[in-house]
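Derivation of every value follows stated rules applied to the coordinates shown; laboratory data play no part. Bear in mind that the values here come from a model prediction, so they are computed numbers and not experimental data. Cβ atoms are built from the backbone, for glycine too; each structure is taken alone.
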Structure P
Amino acid sequence: MLEVQELTKTFTTGPETVDVLKGIDLEIGKGEIVAIVGPSGVGKSTLLHIMGALETPTSGRVFLEGTDVFAMPDNERASFRNRAVGFVFQFHHLMRELTALENVMMPCLIAGVPRNEAVARAEELLDGVRLADRLHHKPGELSGGEEQRAAVARALATRPLMVLADEPSGNLDRANSEELHDLIWGLRDSLEQTFVIVTHNPDLYGRADRVVALKDGRAERWEGEGREP
């Protein structure tokens with residue numbers, strides 16, 4: 001479903017250049033949960049952002065269900081990203097002035113979904129993440145675990161092809177982390193939803209279908225059971 005070919009990313013600061021990604025090749029299938037691991041600063045989030053078309057690569061190509069993402073004009077790519085990719089971040093980035101229901105509705109409204117359909121979809125998703133009784137609560141009235149579950153519901157609002165998550169449980173305690181992990185695997189099983197997850201959490205990457213390690217700007221299958229990535 002997702003194919004990354006010879007992906008590179010170079011950052012330039014003044015006279016200095018840093019090659020963060022040095023030719024990444026990666027394929028991810030529908031319904032697969034893939035964890036991306038590696039030391040801080042190795043380029044995990046950069047790779048995730050390029051997969052989701054939030055950043056552009058220096059070179060290389062990204063195909064999502066056969067669509068060459070970076071061959072599109074900017075406006076078409078933005079529209080495609082909003083429909084095809086959901087994002088979950090360590091800090092959930094919910095809009096503080098909106099309720100949980102309104103936050104989950106927002107991607108649908110941006111995509112042009114009629115309001116009544118957006119409401120129904122948001123209610124269904126929030127019920128699915130066990131927040132049916134918190135629809136009209138704002139983020140400040142939710143626990144950390146509830147906020148992150150609302151962020152997962154928002155990521156699913158447009159029925160994306162894949163969800164990209166960057167340290168989704170990094171800001172949660174152990175109990176809430178385990179609940180979030182169970183939720184992600186439950187969504188994979190019930191919706192055949194694809195997840196690509198950047199994480200340092202061994203409880204999370206230990207459950208993944210596949211673990212990819214970034215090292216020296218390249219990706220390799222990680223065979224590091226019993227070791228820290």
Structure Q
Amino acid sequence: MEHIYKYIEEHATPQSEALNWVVRQTHIRTNHARMLSGALQGQLMRMLVQMTGARRILELGTFTGYSAICLASGLPEEGHLDTLELNDELEDLILEGFERAGLADKIALHIGDCKQTLGRFREEMGLAEGSEADPEKLYDIVYMDANKREYCEYYDLVFDMVRPGGLILADNVLWDGKVCQDPLPQDKQTLGIARFNDLVRDDPRVESVILPLRDGLNVIHKRL
């Protein structure tokens with residue numbers, strides 16, 4: 001499969017110099033470069049933003065900012081992306097990447113616990129009280145790439161933050177193939193992803209497809 005992916009990468013739109021810089025810095029300054037979304041998935045997400053006409057995006061799990069740059073680069077001039085990251089040690093790297101990509105004015109980085117930040121967002125949108133949010137404040141796309149143990153909780157928190165017809169994109173849903181093993185590994189990450197995949201499959205409010213790209217991308221469409 002490696003030669004196929006190499007061929008596909010060679011025949012896709014190349015990533016920008018800003019993304020090349022993020023990739024280099026991620027390898028130099030972190031021990032988790034494999035967590036990067038990568039050129040193929042990044043290009044797909046940018047195109048999804050453009051094709052759907054998205055104006056507001058929410059990202060759970062910034063890491064070093066690669067996927068945020070890909071998503072934000074597909075936004076129109078008035079578009080905005082909120083991205084949530086727990087690790088404050090990555091903040092300088094993330095913000096410099098946004099500057100290099102010319103997207104600093106379109107992206108807001110929120111450092112802190114993901115669920116706590118989502119709770120605050122929900123309060124600001126009026127959802128904490130059970131009321132409907134202002135349609136102008138709803139997100140067109142939510143991209144989930146944070147703690148795999150908590151995907152089900154994230155899904156519940158963000159679902160009514162997404163407009164009808166919007167997308168929820170969930171990364172790493174194949175989890176190195178562990179979700180396909182029988183018996184299923186009992187580590188918390190694998191169990192969390194497996195529960196999430198089952199939850200989405202059984203949710204009548206959505207239609208979804210898992211793309212076997214990189215470590216698996218679940219594309220979830222919220223029905224109108």
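To test your reading of the models, identify which of P, Q gives 0.75 for FRET efficiency 1/(1 + (r/R0)^6) of positions 61 and 149 (r between Cβ atoms, R0 = 41 Å, to 0.05) when calculated. Value 0.75 for FRET efficiency 1/(1 + (r/R0)^6) of positions 61 and 149 (r between Cβ atoms, R0 = 41 Å, to 0.05) corresponds to P out of P, Q. Ranked by Kirkwood radius over Cα pairs in Å, for residues 77-164 alone, structures P, Q are led by Q, which has the greatest value. Please state which of the structures P, Q yields 16 when relative contact order in percent (Cα under 8 Å, 6 or more apart) is computed from it. Structure Q accounts for this read-out.
Please state which of the structures P, Q yields 0.45 when FRET efficiency 1/(1 + (r/R0)^6) of positions 69 and 173 (r between Cβ atoms, R0 = 35 Å, to 0.05) is computed from it. Clearly, the read-out refers to P.
Each of structures P, Q was scored by distance in nm of label points 7 Å out along Cα→Cβ at positions 53 and 189; the highest score is held by Q.
If you rank structures P, Q by distance in nm of label points 7 Å out along Cα→Cβ at positions 37 and 133, which sits at the top with the largest value?
P
Out of P, Q, choose the structure whose coordinates give mean count of other Cβ atoms within 10 Å over residues 5-12 equal to 15.8 when calculated. Clearly, the read-out refers to P.
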